[in-house]
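The following blocks contain the structures, represented as structure tokens.
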Structure 1
Amino acid sequence: MYALGRTLQFLGLLILPIGIAGNLAESLTLWQSLSVSGVGVVVFYLGVMLQGKKE
């Protein structure tokens, strides 16, 4: 589960700039860009939750 969580965190960090770049390139509207960025945040958060707390 740790490796899957780390992978999801990495994917979340990659999805976020894609949404921003799409808006800057004017291929996405503002709401589409925010939606893509929101998906990136959710994927990253799921990765954090799957990774679990290391103590």
Structure 2
Amino acid sequence: MIILIMLAIGMSFAIFKNPPSLELFYGQLAGALIVIAYSTLKNRKTQQNTKRKR
């Protein structure tokens, strides 16, 4: 969660900089999407394992 917050703050800095740094913005956006996808896949895997144990 802390990493996502830091990535969001970094994205806002990248956009509001003069001139905007789009490479930094898209890099941090990709990082945020990777973190979200990883946590979702990990959560699904643990839920499947708990269902199988029941």
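We did not get these values from a lab; they are worked out from the coordinates using the rules stated. In this text, all values refer to a predicted model and were calculated from it rather than measured experimentally. Cβ atoms are built from the backbone, for glycine too; each structure is taken alone.
Here are some notes:
- When helix-only ellipticity at 222 nm (-39500 (n - 2.57) for each DSSP H run of 4 or more, over all residues; to 500) is computed across structures 1, 2, the figure -30500 traces back to 2.
- Answer label among 1, 2 for the case where Cα extents along the principal axes in Å, calculated from the coordinates, equals 43, 14, 14: 1
- Highest-scoring label, criterion being distance in nm of label points 7 Å out along Cα→Cβ at positions 2 and 18, among 1, 2: 2
- Winner on relative contact order in percent (Cα under 8 Å, 6 or more apart) once structures 1, 2 are ranked, highest first: 1
- Top of 1, 2 by distance in nm of label points 7 Å out along Cα→Cβ at positions 10 and 34, largest first: 1
- Source structure (of 1, 2) for mean count of other Cβ atoms within 10 Å over residues 26-33, computed value 14.8: 2
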